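In the part that follows, the structures are each spelled out as structure tokens.
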Structure 1
Amino acid sequence: MPGNSPRLIWRNRNTRVKTFLKIIVVLVVVAVLGLVIAGRPDESIEISELRDARKGLTVVTLSDGVTRYQLEGPESGPLILLIHGGREPGWTWDEVVPVLHQAGIRTLRYDMYGRGFSDRPQDTAYDQAFYLKQAEDLLDALQISSHLHVAGYSFGSNIAAKLAIARPQQVESLTELAPRYFGIALPAVVRVPLLNSVIIRKVLKPKVLDDVRGYFQTPQLKQKYAGRVGEPTGVIGNFVSFKAFALSDALVGTADIYEDLNKTGVPVLIVSGGKDLDIPKEHIAGIVSLVPDAKQVVYPEANHGLVWQNGTEIALEMAEFVGAGVPISEL
């Protein structure tokens, strides 16, 4: 029996290669579609619809979108601007604000873009410069040009410090709750296109929100706040803003910030928790090494949720620090 000709052998081999390549292409397409579908958020609600349905909200249109804010408390008292962290909006300060009001202090808090009832602008970095701009835009829009105090929690501490650096003549004091010093390096895979959407949506964001729920150590705090974590859900732009934030400079080291802050001469109060696994004592030591005149307060049993867990005590410390005129013993 004569053997196959070289041409026939080549044709058969070429056919097998083409078939194999077609299979590979199909598998790649299926994998990509799977990643796209898995990374696609379930969002269908416009944040403007939720704002319209929520009576009594105060909002202002800034250069990058609508911002929800709350300006409350004694009109004659000193003003504190409260900047929440990267995970939850203005209700972060619910345990602090009433005590500040009782001490005669007026408060201004707001929802960062991508959080709460503020807009979720598209095609932006959601980085520190973006959030500093929002804070400055808010002060300008509300025509607040007089002296004020500023407080930030967690990521909000970065923005609060940057605001003090940008406006040292306006900011009379700065309170930093659980401020970060060392940066956090995300795994390289989190920056791989398509794949990162799946990882951030399926792994990172759920973990971040679970961490917040874990901060509420008492039944009262759990009942009051655990159900609010991650709200409002289903809003168009929720995932885009969270992903952009996670991939921004939000988690980089802050040495340059505190070096610049120390040059301003703005008085600084640093409040931390002794059981804070997110911001252990090494972070605070790093900041204090750059801002040696800062006043320090440590709550030994507090975790990263000290703004809720120790809200009353923190408010009293803040009131005394800003010189509200009401001794802690009288509140």
Structure 2
Amino acid sequence: MLGSFSVDSRKDIMFNNSMMPKLCSNYIPDGTGSLEMEPPLDLKSGWDRINGFTATTADTFNHFLQWIIKNQNQLKAKNSSDKLRVDILCTRGTLKSVMLAPCTRNQNCEMIILAQSFKGSIYMTYKYDDHEGEKKDNSACFENYGHKFQQYMTGGNPDDVLECDCQFRCVLNLHLNELSLLYPIAIHGVDESLLQGNLTDTSAFVSIKETREKVNSFKQDCYERYTLNKWWIENQLAGIPRLLMGTRNEQAEVQTVQIMHTDAMPSMAKGKWKPSVCINFLERFLSFVMEKVTSEPNQVHRFDRSASDSDYITHFHDTSVTDILPMWYKKRLFTSEEDSV
């Protein structure tokens, strides 16, 4: 882990740990056991005081670029003044969508990723639309359940205003075969009993998720086939060893809280997906991206996986996009603060 940053309710970046969420010890079960919540945690409590999540893929990517500019000196390659020491820069969500691809043939399988070379490194991002942050009523409702549950688990008062755009993120450097990746991860909770002095690793981090109780075999199958796969990928990419899961009923009340270990999730899925398939697919995709982008570094490359033809990822040049990097970033990378003013 190379560093961290916070994002406030106005979606402005802060180069500190002020938004770091700390787990409330009352909600941490021993081992892999579960805790019964009595009374249940009402996820609709303070519903009129929730400022919903409006951040987009573009916001996340821009915050990441701002962190890079702030920390560019520590990211420079050895013996080079104008190259980063990483091959690919992106968001965790971009990598997650790739790893999910071989296991989501008929569910949310459409994927559009743009890639571009700049000063020896490749930048990847989703192709997003201008309305990405506008949630439909149902999706916004379920998303707010997750934020409300995180508020409970980190000792927040459910009657307080909940600012869903406030975030704490860390930046990781992952080595996959011969490739070096750099990307930010969102942190839901930190177990202070395991916290190292200056956030040198991710062992103290805990993902916080809520899910509806599995009332039939179809719901259970979807949980094992898709939900566990997504959670495992998110934690695997982040190096997060544990997940705190709350189970809610039809009344949006969490009755049980359980600790799950990331390494145990594949066996919990009962063979409905394999970690090796996800990892191997990511490796092959990134090699494909490297090959195409380095051969034509002055182009914006597009990689598509459509819902109608989910077995293939197609590559072409996206003539509708001339640049995925903002001009302020390209001007300020490898310049001193005085030169960039």
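Mean count of other Cβ atoms within 10 Å over residues 163-170 computed as 17.9: which structure among 1, 2? The read-out comes from structure 1.
Once mean projected area of the Cα convex hull in nm² is calculated for every structure in 1, 2, which label goes with the largest value? When mean projected area of the Cα convex hull in nm² is computed for each of 1, 2, structure 1 gives the biggest number.
With FRET efficiency 1/(1 + (r/R0)^6) of positions 259 and 307 (r between Cβ atoms, R0 = 30 Å, to 0.05) computed per structure, which member of 1, 2 shows the largest figure? Write out the running numbers ahead of the final one.
On the way: 1: 0.70; 2: 0.25.
For this comparison of FRET efficiency 1/(1 + (r/R0)^6) of positions 259 and 307 (r between Cβ atoms, R0 = 30 Å, to 0.05), the top structure is 1.
Looking across 1, 2, the calculation of helix-only ellipticity at 222 nm (-39500 (n - 2.57) for each DSSP H run of 4 or more, over all residues; to 500) that yields -12500 traces back to 1.
Between structures 1, 2, where is mean count of other Cβ atoms within 10 Å over residues 115-122 highest? Once mean count of other Cβ atoms within 10 Å over residues 115-122 is worked out for each structure, 1 has the highest.
Taking 17.1, 49 as the value of Rg and Dmax of the Cα atoms in Å, for residues 195-322 alone derived from one of the structures shown (1, 2), identify that structure. Intermediate results must be reported in sequence, preceding the final value.
On the way: 1: 17.1, 49; 2: 19.2, 55.
So the calculation was done on 1.
Once distance in nm of label points 7 Å out along Cα→Cβ at positions 67 and 91 is computed for every structure in 1, 2, the highest value turns out to be that of 1. When relative contact order in percent (Cα under 8 Å, 6 or more apart) is computed for each of 1, 2, the one that comes out at 27 is 2.
Coordinate-derived values only; no laboratory data. Predicted model only: the values in this text are computed from it and were never measured. Cβ atoms are built from the backbone, for glycine too; each structure is taken alone.
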